[in-house]
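Please treat every number below as a calculation from the coordinates, not as lab data. Just so it is clear, the model here is predicted, and its values are computed rather than measured. Cβ atoms are built from the backbone, for glycine too; each structure is taken alone.
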Structure I
Amino acid sequence: MAKSKLMNMDSLSFQGIDEDAELIPLMTPEDEEEINKEELPEVLPILPLRNTVLFPGVVIPITAGRDTSIKLINDANNGSKVIGVVAQKDEEVENPEPKDIHQTGVVARILRVLKMPDGNTTVIIQGKKRFEINEVISEKPYLTASIKEVSELRPEAKNPEFDAIIDSIKDLALQIIKGSPNIPSEASFAIKNIESPSFLINFVSSNMNLSVAEKQELLETNDLKDRALATLKYMNVEFQKLELKNDIQSKVQSDMSQQQREYFLHQQMKTIQEELGGVSQEDEMEEMKARGKKKKWNETVKKHFNKELSKMQRMNPQVAEYSIQRNYLDLFLDLPWDEFSKDKFDLKRAQRILDRDHYGLEDVKERIIEYLAVLKLRNDMKSPILCLYGPPGVGKTSLGKSVAEALGREYVRISLGGLRDEAEIRGHRKTYIGAMPGRIIQSLKKAGTSNPVFVLDEIDKLASGNQGDPSSALLEVLDPEQNSEFHDNFLEMGFDLSKVMFIATANTLNSIQPALRDRMEIINVTGYTTEEKIEIAKQHLLPKQLKEHGLTKEHLKIGKAQLEKIIEGYTRESGVRILEKQIAKMVRYAAKNIAMDEAYHIKISNQDVVDVLKSPRLERDKYESNDVAGVVTGLAWTQVGGDILFIESILSKGKGTLNITGNLGKVMKESATIALEYIKSNAESFGINPDIFGNYNVHIHVPEGATPKDGPSAGVTMLTSLISLFTQRKVKKNLAMTGEITLRGKVLPVGGIKEKILAAKRARITEIILCVENERDIKEIKAEYLSGLTFHYVNDMDEVIKLALTDEKVKNAKTL
């Protein structure tokens, strides 16, 4: 009888188990005849197999890890050594029940039981006969069932067709063994020595690379000839795969270039990296694919993502475009497509938050509440584009954060100051090395939702450069009719910005592109009065600085009078930024004394303010003495708020020329020219000798020449100054004015009224002359801010002169 080592194959691969193990003989026709004569027991313990099928006559090793399987093997090994072996329908089932196993199995004999070092039990079994389960008798401690033998339909002896099939199976098996480098040469010897056709079919079926379902189908085929044909069909497929594989390998080996060698070396290096804890390209792809399935994408976006992912799979990881593609897909997955935070529509709560964080700014807060009210009623309103403009330090940027908290939305801020590259807004094209998305898309990725509150800070400070005009790129972002499909060059897809609430901030509107300004709703955030600054300092600035310096309100107290002294003597601004710095100095004064255990005044006095902040750097603006003709106080608007402006005029012997000094702009010089020409044409009505204009030069000067000044609002002030000079009449005390003039003597309205009023109050002005059309601006200011002020509304210069000049001549008046 021919003997060989135990054979266990995967795709007809053969492997020895142990050199010291007992050799298992191949089945001969005599052995097969002897097995056929054996009677099967009526009841057998049933051993379920996870991932294999046992065939009659075949010897296989089985590793038993389940407690029930180990007990079954031990009991059978100590008894008859005969068990029933059946394949599971699903190998994932841990404790199979009768419904989880096939009905057809093979009676097996235990040849040897081996205890493995890892605690598992390996049993070597040999198949005998096929059977079917009649009835499961018990399930504890393991499955036991009554069985019946399944007969096998065999062809007649010396059947030429069947013999040809068997010869084909044997020849094909030998070719497969020869063509596969993984199968040892002993396998050919084993195949040649198999004499039983039935055993040959079972042996090849058992060791082919088939699924459990396919092997079970072969086992359940009663007609041996049909089983042989099915086996031959599977072997042909296997042989064709082997030939194709060998052809490909041969072609690859013959055509391999240096680049391909480097690729395979890289793959090996990557495998080593994976062993050291890295992530393979395939794992990365699968992770991206899994993340993509969880996204709320429409069909267009989903199709685009799958296309780009397929492109990345075909790329060589060594090329530069690979990293760009990976960054692109990461961005695609990180963006909040159709992911929205839920808005909070508690308007009273929103009002409390806005009032808590910002003192004053009633118009702005009212507009925000109006927006929330409309959004609550409709729930689908496109977010407006608000632009808060006003001087620095009035709380424009921090207002955006309060709005986000009131709405319950994420807060995002982008500083646009000095931005001169259009790609910062729209992103770079993916074809460039180092390409990145624009700031809009990057910030949305950071926010994690598609409806954050977006603060575009310093939008008036956008610049133009060689890389394009960023303000033009913002036109699409800030247009509610277009931004539902905002196109970023890097993203290459439209992204919906219509649910984003944009809040832009600016110090002035003059430098904003008109088309961009037209897309925004402009809200003026004016400066604060001294009273408002005191309240802001008490409620916000002082508590904030105490907390930042590790102190409490018990360590330092600053009264209202001292805060007013700081405001008027050490700050000149519409906002409170410099005021906060001065308060911080006072807090550091207390912190230093506490740290050094030195005595100090917890309640700050006026002298303490001077000791800490030194002498006041900004003397209060005061009305200039009216004892000099030609000196008039005007009101001006600056980027840091309102200010008073002195206009001085003087005459000197000459030929009637007009000189204007004081770092003035073109418009302001034109106002001076208009004022002089108006006086010349109406000299007699003002009681002025016309000969003066030909014999005297006129010089107009605006002090503080280091500060640029421009605008038409000083027109009435210049005209009043010249008439006071020519007539040598006094100007009323504590009087200021603002307004534009025409050659006809009409007074026109000007802007920045609130800031100018605040400047007038700081300078202790009591009377103000304005154009009658500016009365509406005064009505919008709270009454408490206007206390102590008297307003005169005029239409023409005659009214201005009557109100501004007295009949009293100045001392030592010149005779003209």
Structure II
Amino acid sequence: MYKNYLKIALRSMVRHRLFTAINVFGLAISMSVGLLMIAFISDLWSYDDFHENKDRMYRVTTTNQDANGFRMNLASSSIKAAYDIRESVPGIEDVTVIRRGFGGDAEIGNNKIPMDALWADNSFLKVFTFPLSHGNPATALQEPYSMVLTEKTAEKLFGKANALGETIKFDSLNYKVTGILKDIPKLSHLDFGALVSFATVVLQNPSQDGDFMGWGTFFDNYTYLLLPEKHNLSMVQDAIDEVSKAGNNSLTNQQIQLSLQPLTEISIGTSQVNEIGASLDSVAIWILVALTFIVLLSACFNYTNLSIARALKRSKEVGIRKVVGAGKRQVVAQFIIESVVISFVSLGFALLLFVFLKEQFKGLHDFIDRLVILDLSLATMMYFVGLTIFIGIVAGLFPAFFFSRIKALQVLKGITSLKLFQRVNLRKSLIVVQYVFSLVFITTTVIGYTQYKSFITYDLGFSTENVLNIRLQGNKADLVTDKLLELPAVKAVSKSRIVTSLGNINGSQLRYKDQNDSISVQQNVVDANYLPLHGHLFLAGKNFRHKSNDVIENEVIINEKLLKSYHIGNGDVNKAIGEIVTIDGKKLAIIGVLKDFHYEGPGQAIQPLVIRYSTNPGQYVNAKISTADWPETLAGIEKVWKELDHNVHELDAKFYDDQIVQANSGFLMIIKVIGFLSFLAICISSLGLFGMVVFTTETKLRDISIRKVLGAGTGNLVYQLSKNFVILLVLSACIALPLTYLLFDKVVLSNFAYHKAIGIPELLAGFCGVLLISFFMIGSQTFRAARTDPAKILRTE
């Protein structure tokens, strides 16, 4: 029986080539997106699967709340928190701490090779499953100035020779290679080329009372726990809560809460600041899944509409089947099998599209390329087959039940006697739903792109025009600035530790009058030229003065937000001048108050900030350039860099405005994805509308012919046939546009501290575009039907 159903399905597909092609095309496009999403999520679920103890490994995260109620969720935690957990929390098998920030030029003989690494303690290789190809994992990270390299890094530094026992020099300090790690799998949230023993950084920071070991110093350190096989997670969390309470006893203006995050939820989890590796917010994933599901559902609606559009021809077939004894189950099975067959045919085309789309998807942003592989595995293929069957069943379900309700006697009396054709409300509803989805997609794309343009042109509170930020990469800042100032196009040069407004965070702890009370502040370290070069505005006080390298740091500039949040000088900008604050154990006098500016970017609320002084902040040189010949100027800067760097590092120089665009590229990536989905949704919805128009014109050909005989003109007939569809589109807009507005105004943009208000043109732009496409789809069919010869239609009446 099922063999016969399959034959009938194939014959029907061949007989109705146009409808088959449209169905296969619509399903293939939507399924390719579904396949891409399955591969994407499959990769994310596979992160850190290679660790033997992954199910009992947890990361300690930090929630920091200040006196104003501002909460920051961080993936990192303080070293003191790790030590306190190790000493006072029972039921833990092991604790390991890693720290970011090790980097520089590895000197081997006369060669210098740039290299970054993580500090890791001796428990690291016990907690994580990163096997060594050479060396002893029990002692590889035990001694100070010991280093473990990955195989890739070892080959880069020493070629094919065994690097175990070799010495590498960093900043005149010798590090011994004590182990060689097998290369890190790509689907690992930790990605590094080398590990340096944590005992090294402890030795370099001997004071246990300073900010290095401070309870609130949680920006650069990460703590991981390995729990026993039979562990009580709630009891461990309760004990960690007690550690948090004990640590918070020394704080007044902030509270820190430590929490446990399963290792398997790091790549797909709650969004957190300061992630050390690859991760994606679970909310973003669910949004992508929902959007993909909508596109798939729209394609199923499209199949339903096109199937019903053929109802005049298929009803006779079903009627005859019922006369010879077919029941409802047999009719349902026949149409379900037909839709599943079409779905499998679509899968073949979808796989071809998937191969193309995955490269385009990975090319949207470097982050995606680093995050996933998107290769086809056996498990992924099984998911693909499951999706195909699911789509086939969903797409064919309504047509199957639709045709199963047809009575043979009604068909024999005449097709027009079928009451099913007089009740088209459900099909109209499908059209409305499809176009609601399409309008939400395209309006979201328009609004999102408008917001993106607003972010990259937002007034940050300082000048970024023609500022070129050059990363020093270990070179001496004074030599670089002196050489740059010799170029005629370089008008001013400054130095800074970070480039602000790109989402970078550099923080510290600040104390005011009560030395036991601290507050987390953001900071940048700059020279005396920095604030004038960027056009920062002073509300009170003055800028730093140029000082010699050996002068002890004793001054600081704060922003207006810190002044008000911590009530420095009772909130008066003039009284704040001369007040003393303590940062990193140093007592600093406030010499200026800056007007608030966007340190993180317009998407984030302005936070308390300090600007500290150094003659050599050590990371960036900022060059203000004025030239009419940019190629020559940039070539001159490249030449200066090569002379000073001796070809060890490639010049890393970016214009500030370009960096702001790059910092918001993730947002643009999301807009591109939604824009692509909106294009697919509109195409599929238009095909569904096409099916509905075909259905309507086929069922109303007799009415059209009678109207023409009675003198109705073509324009009048087109109007009569298309007005209902226009009403459906307007109804879709009345649902979709307010829904999209509320979604952005109340949900999406509420996460951005500063954004552009949504305007009427942004809401109507997508609707006008969809309306034009729909007019073309409707007009082409209704005009053709209106020009039909009535004699051919009425000759049998």
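Annotations for the structure displayed:
- Looking across I, II, the calculation of Cα Rg over 2.2 N^0.38 Å that yields 1.20 traces back to II.
- Entry that produces 0.70 once FRET efficiency 1/(1 + (r/R0)^6) of positions 633 and 673 (r between Cβ atoms, R0 = 25 Å, to 0.05) is calculated, selected from I, II: I
- Label whose coordinates, when mean count of other Cβ atoms within 10 Å over residues 289-296 is calculated, return 18.5 (choices I, II): II
- For 16 (relative contact order in percent (Cα under 8 Å, 6 or more apart), calculated) the corresponding structure among I, II: II
- Source structure of the calculated read-out (Rg and Dmax of the Cα atoms in Å, for residues 49-368 alone, 31.1, 110) within I, II: I.
- Answer label among I, II for the case where helix-only ellipticity at 222 nm (-39500 (n - 2.57) for each DSSP H run of 4 or more, over all residues; to 500), calculated from the coordinates, equals -16000: II
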